[in-house]
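Asker: Next come the structures, one after another.
Values in this text are rule-based calculations from the coordinates and carry no lab data. What you see is a predicted model, and the numbers here were worked out from it, not measured in a lab. Cβ atoms are built from the backbone, for glycine too; each structure is taken alone.
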Structure I
């Protein structure tokens, strides 16, 4: 990753910090199917390169780390879950980020990183807005 890409990645990492609320979930081409890693009112918190998803009651649904590379087109993120069925796996994903919105589409470990923001079998897409 070049110096400019490192700077863009650092900027995106800074922009991701805080709490996000999921507003849309799509998996395998199905919009809003049952979601094992989400719940009504659940929040995703990002601190550094760590994430956690917790219910309104404080139950942890998912947590782990991620790696960003804003030098790719589309921008790349790799999720590494610490708990659950994907614990320890490197899940390749692409993302869109601005001040108020974060969207990512992820594939299973070993699959190609998605380049389009629509799901087909084996792909998961989540959309978030910044939580107040």
Structure II
């Protein structure tokens, strides 16, 4: 295995774990203090497991392809981003199909971290793609 791949992957995983723990902590704190009485359909930890997993898989595949010498990864990134959106809709399907009054809050609970993770993905990918191999 390519040593550059391993170092990029390990660095990303450490950053992703730290990001996940920080965001989960902040999110849990805010919900504990401002939304005690609201029952959420999808638990917050499941949202963060979903985001962590999908982000890690997307970065890993792109990192692997890049380490194999394929520098044209834009189409791969766009394809995976589209797949990620489809998975997000499937993940939120119980919210959409429920008869709960808190659907909007559940959707916000999901999509605020979604966009933060998307920003993190783009930042991580562009930072290693800008470096010369």
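Asker: One of I, II was used to compute helix-only ellipticity at 222 nm (-39500 (n - 2.57) for each DSSP H run of 4 or more, over all residues; to 500), and the answer was -3500. Which one was it?
Answerer: Working: I: -3500; II: -28000.
Derived from I, not from the others.
Asker: If you work out relative contact order in percent (Cα under 8 Å, 6 or more apart) for I, II, which one comes out largest? Numbers along the way, then the final one.
Answerer: Working: I: 26; II: 34.
That would be structure II.
Asker: Ranked on FRET efficiency 1/(1 + (r/R0)^6) of positions 33 and 89 (r between Cβ atoms, R0 = 35 Å, to 0.05), which label among I, II comes first with the largest value?
Answerer: Details: I: 0.95; II: 0.70.
Ranking I, II on FRET efficiency 1/(1 + (r/R0)^6) of positions 33 and 89 (r between Cβ atoms, R0 = 35 Å, to 0.05), first place is I.
Asker: Next question. Please state which of the structures I, II yields 1.19 when Cα Rg over 2.2 N^0.38 Å is computed from it. Please list the in-between numbers first.
Answerer: Numbers: I: 0.99; II: 1.19.
Label of the source structure: II.
Asker: Identify which of structures I, II gives the largest calculated value of distance in nm of label points 7 Å out along Cα→Cβ at positions 9 and 105.
Answerer: Working: I: 2.3; II: 4.1.
Largest one: structure II.
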